[in-house]
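The structures considered in this document are given below.
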Structure P
Amino acid sequence: MNRQRGRGPRQTLGVLLLMSEVMRGAPVPPVTLAAVAAQVAVFLNFVPFLSSRYTQSLCLLPSRIIKRKEWIRLFAPLIMHADDMHLYYNMVSFIWKGRRLEPLLGPVKYALTLLSLAAASAVITVGLSNVLDEMMPGSNYSSQCAVGFSGVIFALKVLSSTYTPEDVWLMG
């Protein structure tokens, strides 16, 4: 069934675990759920121009963004994942944060926050990689490919800790 879309049964275990997480927990707010669904759809190759065969050619690669102006690389890789466990862990973390933040901010403000954080994480990655390459010749940070939603999730963790400090545990 999944083989025709490019993912074998072993590569969809993370998707099944993610669906289990969505079904058994508290309701997932609409913007969070839509973002998760979009990323799962991309992972399962339901979006042809973002299918897994394009992961390498669309990854966030700072040197290509700067030198060749491949702007699609700023946003496409944010919703692409290297494998099913990468998707699973990112989305479980994202759902946890979305369940806390989306009700506090409201769906419109939360959606705008996600878009802003996505843009900021990509731009910061490109900027930092170029600064590090200048500071440490031969480091090649701008030649490293990246995919995933981790930058946005980390930023949401900071917001979550700010808005709901009672959910922060420091020692275990």
Structure Q
Amino acid sequence: DAPWFWGERKRFARDEVLRDLDLTRLNQRFAQPSRSLGAMQQSFAHNLAPLFAAHPAVAFDILWPPYSILVWLDFARRDQLDVTLAFKRYVLDTTREFANVRVIDFQAEERVTHDLDRYTDIYHFDPAVNEWMIAAACSGPHRVGNEREAAVVEQRLRQQVDAIRAPEGLAAFISGAGRKR
């Protein structure tokens, strides 16, 4: 029994993601206020850093999940991309002082984030992605341990957003042109 698991009740498919999706207002269904770097840093410093410090014998993994590329396009359109990426850099820098914290980043994993058949909406991916993340987190290829590694992930993500930011890029993505399976 999995009380918070809803994966078997949802349909994961490209047409499900695109159904009723307003391409001019991607954030409409999941309306979020603008993020502030200062507020996110304050929340992290108040809620998570003390937890890491209080439990040095516990291993913590901070996992950045593979939201669909449409989430990142939405962030770019709402001027939230730079704020979000700056926060990720802050988390990496802050957690360096804790030997018990690892950062694992799946957000530029194009074979997942560009495959809308794995999603039920722009954020929520299928149970198979959860299983893949667990295996990948344990084996280590997505661990980000320094600024150089983080910069590579960030650059890949920015390039992916830039590729669909122009109307023709978004149209090609939505139509499924060049789909990778």
Structure R
Amino acid sequence: MAIYVYGATAQAKMTIDLIERLDIAVSGCIDKSLLLDSVLDYTVELNHRHNPEADYVLAIRNAGLRKRTFEDLSGGNFPVLVDPDAYISKHTEIEAGTVIFAKAVVMPDVQIGQQVLIDSGAVIHSNTIVEDFVNIGAGVHIGSNVLVNEGVEIGANSVIDNEVTLEADLVIPPNSHITA
């Protein structure tokens, strides 16, 4: 398997590093603006011809832009990528295109939608639903029985207490504490 990385920013660097840790080949990077000609020695393609049978990962931090990019693509495979140093309960459901970085912990009975980014050291407790196109920053702790609606961006080191519902497209600054 080889995978194309959409995006050419810091998120792409983290994602490429993860792909290499998983011993998967990187086909190249794709971006709509040529700010960089390469990312970690991989050439950035500006005018990529989309192959609906190829594997892709969206290394785009902005949830709204990631969603628009996904909707613009017709076809393609979006595998789930999980760092070998993450702990994911076997009783967790994870949808296509989700990327989980090192030291993240996902407990039992958690549902994770498509195209979710879970950064290093994030913890998600039981009975929680994370909808599509969500960003969970590094070191975030999400309690039990939480609903994270589509497009939410949770800044690094934030804490979301038990029994909280986060409305769609909410942006939570780093180091926040959200209570019920």
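Every read-out reported here was derived from the displayed coordinates using simple, explicitly stated rules and does not represent laboratory data. Keep in mind that what you see is a predicted model, and the values were worked out from it rather than measured.
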Parent structure of the calculated result -19500, given that helix-only ellipticity at 222 nm (-39500 (n - 2.57) for each DSSP H run of 4 or more, over all residues; to 500) is the read-out and P, Q, R the choices: P
Answer label among P, Q, R for the case where Kirkwood radius over Cα pairs in Å, for residues 82-161 alone, calculated from the coordinates, equals 11.8: R
